[in-house]
Each structure stands twice: as structure tokens, then as C-alpha cells.
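Given below, in the form of C-alpha cells, are the structures.
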Structure P
Amino acid sequence: MPAERTRGVVAAAGGAVWRPADGGGIETVLVHRPRYDDWSLPKGKLDAGENALAAAVREVREETGLDVVAGRRSVRTRYAVAEGAKHVDYWLVRAADGDQPFAPDDEVDELRWLPVADASALVTHEHDRTVLADLARTDVPRAPTLLLVRHARAGSRGDWDGPDGERPLDAQGRRQARQLADVLPVFGPVELLTAERVRCRQTLEPLAERTGLPLRALPELGEEEFAADPDAGMAVVQRLLAREEPGVTVVCSQGGAIPSALLALGVRWEGTRLHPPAAKGSVWALGGRPGALVADYYRDLGPDPDAP
């Protein structure tokens with residue numbers, strides 16, 4: 001059941017676009033909106049039933065014409081608007097290689113690439129400077145290299161008569177798999193790996209169909225295999241985290257392996273909970289190394305509760 005929508009909230013999403021600058025460092029994009037005569041980061045309201053991450057990438061593409069790949073989650077800004085309270089969820093997004101022509105329209109009539117400091121000086125609204133300050137951070141990566149996916153719902157083990165490794169997704173699990181296929185392409189996946197369980201493979205099959213990537217077995221991150229040889233499992237995780245090329249590896253695993261791997265990486269959860277969560281159909285977006293690690297948790301990639 002989806003979370004209850006927050007009353008009186010206008011939900012929006014956007015992105016801080018970046019690319020390497022000539023001579024080192026990075027530069028970012030600002031857009032000019034003639035309706036408000038302001039310089040801002042590309043953003044916009046969520047469509048009905050839309051996921052916030054998908055909306056952020058869509059809005060960036062629509063307002064800038066750039067092909068972008070989602071990176072780590074940035075900050076949420078809040079401010080008052082005529083309709084009530086508004087929040088904007090931001091992600092850092094990398095511009096794809098190559099220059100794409102900008103086509104001005106009534107919504108955005110100018111686009112500028114600027115060093116981050118210059119963009120922060122030009123931008124009209126203080127809340128956008130908060131996002132740009134996050135973009136300028138160098139202590140953690142701007143993008144993940146590994147998406148750890150917990151398999152989608154597969155019903156009850158007690159209700160399944162066959163071998164547990166052959167237990168398939170149920171109807172809700174198939175819906176979750178389709179939601180993953182709808183959203184995860186924004187991260188630019190380049191490799192799909194799965195534990196050797198039917199439910200894990202079925203979780204990534206819609207994504208494989210969507211991206212055209214082959215789905216390969218990764219036995220080291222199955223639940224029993226990881227418990228039997230955690231060093232081998234963590235060696236795989238560390239190798240995937242160390243990826244230097246753009247794009248992410250997507251791995252579907254199980255509820256016993258994922259929290260254990262996260263604990264080994266130093267990921268902790270707020271409150272008194274010992275193990276980081278790994279709900280069925282959830283995703284951990286990981287990048288970097290222990291001590292300088294990106295670890296974004298996506299409990300659900302379905303419609304945002306505050307979408308119209």
C-alpha cells in the first residue's frame with residue numbers, strides 16, 4: 001500500500017548537472033526562466049503517479065535538452081509557494097559525453113555552463129546554493145557504481161512446495177520488478193548480475209529487457225553462499241565499487257546477504273536498528289569506499305507519496 005500523501009505539499013524534483021571542465025574541476029548548468037526572470041537549477045513538479053528520481057531526470061532533460069545519468073541523492077529544499085509548502089528533491093546528474101544543442105522555449109530561454117562557484121554567485125535563490133554546495137563536495141563520489149537490489153516479493157516460503165531456490169515472484173513482486181525497470185535505467189546500468197535464485201533472476205528480467213543487457217549469474221552474493229564465504233562475497237562487492245568507468249553494475253541479492261555486506265562496508269542506520277534495511281524490491285546505491293562512501297537507500301521505486 002502506498003504511503004499517504006502529505007497534505008498541502010507541492011512535490012518537485014530536479015538536478016544539479018555536472019561535467020568535467022577543461023583544465024580540471026567541474027562545471028554545472030543554470031537555466032533562465034523568463035516567467036520568473038531568475039537563474040535556477042533545472043527542476044519541476046512531479047507528474048501524477050511519478051517517482052521523484054524519475055521526475056528529476058525527466059525535468060533536467062526537458063529543461064536543458066541534455067542527456068544525463070543520475071548520480072547520488074543530493075538535498076531536499078523547502079520553501080513556501082502560493083499553493084502552500086513546496087519541497088524539491090535533488091540529485092546530482094552527470095551530462096553524457098558530447099555537446100547537445102539547446103533549444104530555448106517559453107519555459108527556459110537560456111542555458112549557461114559555469115564553474116560551480118560562478119553558478120552559486122549567479123543563481124537567484126538561496127536554496128539552490130545549498131544544492132550547489134553539495135555538488136562541490138569532494139569527500140564522497142558524485143555517482144554510485146553499484147546498485148544492490150533486494151529481490152522483489154515472492155510470497156511465503158511455507159506456501160511454496162518446491163525447492164526454495166525455485167520460488168518465483170508473486171503478483172506484487174512482478175509489479176515491483178516492473179517499477180525497477182522503469183526507474184533504474186536513469187543510473188546508466190552497464191552490467192546486470194544476479195544471485196542464483198529464480199526470484200532474483202525474475203526481479204531483474206524486466207530491466208534486462210528494457211536495457212538490452214545480458215543477465216549473468218553471481219553466486220557469491222546469494223544468501224547461503226555469502227554466509228558460507230563472506231570474504232569472497234565482499235571481494236566481489238569491493239571490485240564492483242572500484243569501477244572507474246561511468247555507469248553502474250546492478251546486482252540482485254537476498255535479505256541475508258545485503259545487510260551483512262552493508263555492515264562490512266561501514267553502513268549504519270539511524271536509531272537503534274543494528275542492520276541496515278533491505279526491504280523486498282528496495283535498492284541501495286553505493287559508490288566509493290569505506291570512509292568516503294555513498295550509500296543511498298531507495299525503499300520503494302513506485303509512485304512518490306506526494307505526487308499528484
Structure Q
Amino acid sequence: MRQLIPTGDPRRPVAFAEAAQPVPAPDEALVRVEAFAPNRGETFLLERPVPGARPGKDIAGLVVQPAADGSGPRAGTRVAGHPPHGGWAEYAAVPTHSLAALPDGVDSVRAAALPLAGITALRLLRAAGNLVAARVLLTGASGGVGHYLTELAAAAGAETTVVTATPGRAARLLELGAAAAVRGAADARGPFDVVLESTGGAELPAALSRLVPGGTLIWFGQASRTPVTLDFFDLLGGPAGATVRHFHYAGAPYAPDLAALVRLVDNGRLHPEIGRVADWAETAATLADLRERRIRGKAVLTIGAAA
């Protein structure tokens with residue numbers, strides 16, 4: 001089979017290579033991949049790839065060999081999957097706890113855009129707690145996670161202000177349910193009950209200062225790649241007490257959350273924002289554009305018939 005492997009060359013970070021078809025473990029199904037979605041974080045990992053690394057965590061395709069232990073979907077089932085690695089290939093072995101069956105109304109392209117970003121958004125909102133009538137500030141809203149968070153938070157009853165520097169992206173986030181859009185956290189009119197922060201750098205201190213007394217900031221990324229500096233004396237001018245929490249989405253099983261996301265898409269209650277769909281021959285160029293934030297929302301690469 002063909003797969004994409006890291007090259008270590010920043011100008012062309014991945015290249016095609018031939019490999020043996022993966023042999024699934026007893027609790028894994030073999031999936032013929034029809035589409036996969038790279039994540040911006042994966043582009044950074046390609047800067048210094050670990051020897052033998054096989055990237056790819058978000059896929060959709062067809063089960064061609066069910067798990068030997070009898071768990072998970074049967075052969076012939078269309079699925080969305082979140083393997084730990086190896087998804088940028090014609091075939092992937094995926095633990096059944098990370099697979100969700102797809103209904104006829106959800107195509108492979110939208111399904112591939114769901115796993116990491118969608119699960120992150122879903123779990124992050126659970127961590128934030130009851131958001132009915134809550135005032136929420138969301139930084140870094142232009143990416144895949146941000147779009148899902150905006151729509152899911154609106155459905156949960158939150159009044160969300162999103163941070164994005166691009167007018168076109170701001171307009172789309174308003175369509176998805178955001179109450180307001182600003183260019184930076186410093187421009188946001190608070191105070192906010194909850195801040196969901198993924199940018200780092202100067203954005204986190206600015207967002208923190210806009211919390212209500214006793215409010216919560218949940219830090220789930222550092223997309224700017226700029227370290228955060230907090231000045232104690234600056235904090236004195238902010239809320240009278242605040243909680244800062246770190247969040248990371250990871251932790252199997254993923255199947256229940258993935259199934260919930262698929263169901264929301266099928267019911268028309270969640271709309272994957274896909275800024276690019278291309279054949280996987282264009283993966284290297286797509287990774288460059290994703291890294292430089294030239295793609296709104298998710299990018300999806302297709303293989304074979306799905307193209």
C-alpha cells in the first residue's frame with residue numbers, strides 16, 4: 001500500500017512510500033481510508049519527526065476486516081476513526097474504541113474532519129460545565145476546534161464572543177452562533193464567566209483580565225507558539241480571583257464522543273467547517289497552508305474513490 005511518511009524537509013514535509021498493509025491487533029479493525037484530515041499541531045511535529053513516525057489521527061473509510069475479538073463495526077461498515085497514528089495511508093488499523101459507524105447522510109469528507117477537533121470541542125465544553133446564559137470568550141476561533149466550539153456553545157445556551165483577525169472568518173462564526181466577534185482578546189467587552197484560550201502569548205493575560213471575579217480560564221493550546229508571561233501586579237487589576245485550568249482532550253475510548261458528533265452532523269445540528277478538500281497528492285502543500293493559517297477550519301485530503 002501507499003502511505004505518507006515524514007521527510008524532515010520543511011519545504012516538503014511528507015512524501016509517498018510503499019509499505020506493507022498493517023496487521024490489526026485483536027481489538028483493531030482494518031479500515032480502507034477514503035479521507036483524512038491533518039491537524040495544525042501535526043505540522044509542528046513534522047519539523048523534527050521521530051524516526052519511524054507514521055502521522056495521521058483523523059480518518060474516514062470502510063471497514064474491510066473487523067476486529068478479531070468481535071468488538072466494533074462489521075466488515076463493510078463506513079466509519080469515522082481516530083487512530084493513534086498511521087492514518088495518512090491507504091489502510092489503517094484502528095482500535096474499535098476509536099471508531100464510529102457512519103449513517104448514509106454523512107459523507108467521508110465531513111466525517112474525517114470530526115475526530116480530534118470535534119472531540120476536543122465536545123470534551124472542552126463538558127469541562128467548562130453548565131453554559132446556559134454564560135458569557136464565554138473564545139480565542140483562536142478560526143481553526144477547526146474553534147468552529148465546533150462556537151456552534152456547540154451556542155447550542156448549549158452560551159453567549160460567546162469569538163476572537164479572529166479575519167473579517168470573513170468572523171462572519172462565518174457569527175452565522176454559527178457567536179454573539180460577537182473581535183480581533184483580539186484586548187478588544188473583547190467583558191466580563192466573561194468562562195474563557196477558552198488556545199493562542200498563548202499576549203492573548204492569555206488579556207483574556208484573563210476580562211473574567212468575572214472567580215471566573216475560569218481553560219487553557220487548551222498555544223497556537224501562536226509564543227510562551228505566556230503573567231505579571232502578578234497586572235493581575236491585581238483584573239478579576240478578584242480566577243481559576244486557570246489546563247486541558248487536553250486525549251483519553252480513549254473515543255467512540256462514544258465520535259458517535260455523538262456523527263449524530264449531530266447527521267441531524268443538521270453541527271456543521272464541519274472545511275476550508276479545503278483536495279486529493280492526497282496535495283498533502284504537502286496543504287500542510288504548509290494549514291500551518292500558516294491560510295485555511296479556514298479543517299482541510300481534508302481524499303484517497304481513491306472518495307476523490
When P, Q are compared on FRET efficiency 1/(1 + (r/R0)^6) of positions 10 and 146 (r between Cβ atoms, R0 = 25 Å, to 0.05), the highest value belongs to Q
Which of P, Q leads on distance in nm of label points 7 Å out along Cα→Cβ at positions 26 and 242, largest value | Q
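Using distance in nm of label points 7 Å out along Cα→Cβ at positions 34 and 50 for the comparison, can you identify which of P, Q gives the largest number? Could the numbers behind the result be given before it?
Details: P: 2.2; Q: 3.1.
When distance in nm of label points 7 Å out along Cα→Cβ at positions 34 and 50 is computed for each of P, Q, structure Q gives the biggest number.
Where a number appears in this text, it was derived from the coordinates with a stated rule and is not lab data. The structure presented is a predicted model; accordingly, all values stated were derived computationally and were not measured. Cβ atoms are built from the backbone, for glycine too; each structure is taken alone.
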